[in-house]
Structure I
Amino acid sequence: MTAEVTGFLDLGLVAIGAVLVMMLLVNVASHQMPQLYLFWCLGGSVVVLAIGLLDGATLGDLGLAPSTWPAGLIWSAVLIGIVLVVYAVGFAWRRTQRAFADRRIAAMSTRRAIWNALVELPFGTVLFEEVAFRGVLYAMLVSRSGVPWAIAWCSILFGLWHILPSLGSHESNAALGNVAGQGRRGNVVAVGLSVLGTGAFGVVFCLLRQLIGSLFPPMALHWALNGWGYVFARHASRRQQ
C-alpha cells in the first residue's frame, strides 16, 4: 500500500512539475521571441491541457464541461459590463484618469492596439494563463490538497508569473512611477506591486472558477481588465499629450 501511495504521489508531482515547466517555458519564450507570442500561448495551452487530461482530470474538473457553459457565458457578459462601467467612471474623474495613461500602449498604432486587445490578449494571454492556472494546475491541486491550498498556490504562482511582464512598468505608467519611484529601486517596487496585485486578482479568478464551476468567467474578467484597459489607456494618453 505504501508503495502504491508513494507511486501516486510521485506521478502527481511529475504532472504538476511538467505543467510548471511548461508555464516557465512559455513565459520566457514569449518575452525572448514576442513575434511568436500566439504560437507559444496556443501551443502551451494544448500541452498543459493534454497533461491535465492524462493526469485524470475531466472537463468538469478543468471548468470546461458543456453543462457549465450557459452560466459561464452569462457571468462572463456581466463581468465584462461591470469592468467597463468601473473603468468609465474612473476615466471620467480627473484624479483617476491619469492612472490609465500608459506610454507603451500610447506608442502603438491603432491597428496594433486592436490586434493586441482582440487577438493576442484573448487567444494568447488569457487563454494560456486561465487554462494553465485556473484550469489544469487548479484541478491538479484541488484533487491533491483541497480548494484553499489550490487557490493559495495558484494565486502565488500567478503573481510570480508577472515578474517579467512588469519590468519597466514604472517608466511607462506615470501614476505607477510616482508611487514606485524611478531607477532600479522604482523597478523593484513596481515589480513587487505587480506581483502582489496580480496575486490578489488570482484569488478572485480562482474564486470565480470555484463558485461558478466554469473557466469562462475568470477568462472574461481577465480579458476585460486588460482589454478595456487598452481602450482607456489610449484615450487617457492622448488627453495628456
Structure II
Amino acid sequence: MQFKSVTWNIGGGKYLKEGEDPLLMASYSVDAVSQIADWLMAANPDVITLQEVQGHENSNQIAEIARFLGYEYYFFDATSPSHIDEGKTLGNGVISKYPLSDHSTGTFFNPGITADLQGKIVTSHDKGWGACSVSIDGLIVTVMTLHLIPFRAFDIDLVSETGKAILRSVEGAVPSGATRLLIQGDFNIDTPELRSMMAGLFSDGMEEIFLGEPTTPSGKRYDHVLYKGLSLAGTRIDHSVKTDHYPVVCDFTV
C-alpha cells in the first residue's frame, strides 16, 4: 500500500513579502494560511506534519488547514508563546486522512539561552513534539512531528554538554516499540544525514531520507524525515513556495 507524507515548517503561516530579503525573518510577514492549504490540497498527502503553527484562543492553523482540506483527523500542540504574532501560541501538529489515536506530546530540554538574532535579543523558548498512531487500512504507523531549538542561532555546539542534553531529550521522546515509525520535522541541524549526530535514533532499524538539496531559502538542510518499517519510494522538496522552509514530500510503501 502506498501513502504520501509532507513535513513543513510553515513559519506561523507567513509568506515572504514581495521584494524583501528572503534571508531575514522579518521579511516573512504576509498571512498565507490559505495559500499553504492550497498547496497541500494540490499535493494530496495522506499524513501532514507541521511545525511553527500558530494558535489563538479556540482556533489554530492546524484546524483551519484541516477544514480546508476536508481532513477529519488532526491535533495541535502549543509549546510556547509565539514570537511571530503577539498574543498567539506556537507549536506543532499532525493532519491525517486516516484515524488518529494515542496522541501524546511534550517539550525538549530548553537551556534558556539569550542571543542576538538579526538585531533582536531573544531567549530560547520551549520546543517540542507530538506523536500519535495513524491507522492506515488497519496498519498502524506511529507518526511524530517535532521542532528543535535553532542550534546555530544560539551558538550551541552539538557536542557541547548543552547540545548533548538537547539531543538526549529528543531521543528520549521518540515512541518506543513501534513496528512502523515516521519522524518528521525541523531539527535545525544543517546536514544531509542525522545518523552521525544522533546515533541513538538509529539503533533499531531506523532509516532516513538523504537531503541532497536545501530545505530553506538560506540553503540550510534543517528538515529531516526518519522512518522504520516503511519502504521509501521517493522524495521531493518544493523550492517554489514562499515560506521560510520548504515542504518535504515523501512517498512510502507500507
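Every read-out reported here was derived from the displayed coordinates using simple, explicitly stated rules and does not represent laboratory data. These numbers were taken from a predicted model, which means no experiment stands behind them. Cβ atoms are built from the backbone, for glycine too; each structure is taken alone.
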Calculated from one of I, II, P(r) over Cα pairs in 10 Å bins from 0, in percent, for residues 91-226 alone reads 12, 35, 34, 16, 2, and the structure in question is I
Just checking, which of I, II has the largest value of distance in nm of label points 7 Å out along Cα→Cβ at positions 67 and 131?
II
Matching 20 (relative contact order in percent (Cα under 8 Å, 6 or more apart), computed) against labels I, II points to structure II
At a computed 12.6 (mean count of other Cβ atoms within 10 Å over residues 155-162), which of I, II:
II
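Looking at structures I, II, which one was helix-only ellipticity at 222 nm (-39500 (n - 2.57) for each DSSP H run of 4 or more, over all residues; to 500) calculated from, given that it came out as -4000?
On the way: I: -24000; II: -4000.
Considering all the candidates, the number was obtained from II.
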Out of I, II, choose the structure whose coordinates give Cα Rg over 2.2 N^0.38 Å equal to 0.94 when calculated.
II
If mean count of other Cβ atoms within 10 Å over residues 139-146 comes out at 17.4 when worked out from the coordinates, which of I, II was used?
I
